[in-house]
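Participant: Listed below are the structures to be examined.
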Structure I
Amino acid sequence: MTDWEKYQQIRREAAFTGLALLVLILFWCWAGFGLEGVEMEIFGLPLWAVTSSIGVWIFAIVLVKILLKFVFRDMPLNDEKEGVSHE
């Protein structure tokens, strides 16, 4: 993998991570504020409190799994040129 390809992959990973953060923030707003008027309780807590805390945590784990499966790639970050040592 060339340095340019590595750079492109790193940019792609950063862009999708930022997008995932934006989606997570929107989900948090919906789960907290959007469900505020729902008269349902889970373990004695209002639905919005559960979804905006535990629900967001679970949603974040799902987003990270999606990023790991479809976006991130394992790649060496060191120079691949022979005889180059940075020790």
Structure II
Amino acid sequence: MAKVKLHRCSYTFLHVNLDACWVVQKELDAQGIDYEIVKHGFGKGKRPKVEELSGQSKLPVLELADGEVYRAESKDMAARVREGNLPTG
């Protein structure tokens, strides 16, 4: 089975709850979900690849094993990961 892809900012060393990408990554780790990190530039500027994937430029974005793309506020994304309630198409 293909891994989940976590599209996140390049600041993978920043492990604080103020980093939206880290909030989701931390929950994926806590739930033992196998994932691949796909890094996208610094800051909140244009992110053409993210926009192509999800229709907007904000991170984090989860690309699920079935190809579905999920984006919400990081606290909501983390809650759904924690609940085992990720969208499934």
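Participant: With volume of the Cα convex hull per residue in Å³ computed per structure, which member of I, II shows the largest figure? Mind showing how you got there, number by number?
Facilitator: Values: I: 113; II: 91.
Checked I, II; max of volume of the Cα convex hull per residue in Å³ sits with I.
Participant: Oh, and also: Identify the structure, out of I, II, from whose coordinates helix-only ellipticity at 222 nm (-39500 (n - 2.57) for each DSSP H run of 4 or more, over all residues; to 500) was calculated to give -9000.
Facilitator: Corresponding structure: II.
Participant: So distance in nm of label points 7 Å out along Cα→Cβ at positions 13 and 69, computed for just one structure, reads 1.9; which one of I, II is that?
Facilitator: On the way: I: 1.9; II: 3.0.
Derived from I, not from the others.
Participant: I, II: which one has relative contact order in percent (Cα under 8 Å, 6 or more apart), as calculated, at 33? All intermediate terms of the calculation are to be shown ahead of the outcome.
Facilitator: Working: I: 33; II: 36.
Computing relative contact order in percent (Cα under 8 Å, 6 or more apart) on every structure in I, II gives 33 only for I.
Participant: Another question, then. Of the structures I, II, report the one carrying the highest value of mean count of other Cβ atoms within 10 Å over residues 21-28. Mind dumping the intermediate values first?
Facilitator: On the way: I: 13.6; II: 20.8.
Sorting by mean count of other Cβ atoms within 10 Å over residues 21-28 in descending order puts II first.
Participant: Follow-up. Ranked by distance in nm of label points 7 Å out along Cα→Cβ at positions 5 and 77, which of I, II sits at the highest value? If you can, show how the numbers build up before the last one.
Facilitator: Values: I: 1.9; II: 1.4.
Largest one: structure I.
Coordinate-derived values only; no laboratory data. Model, not experiment: these values are computed from the prediction. Cβ atoms are built from the backbone, for glycine too; each structure is taken alone.
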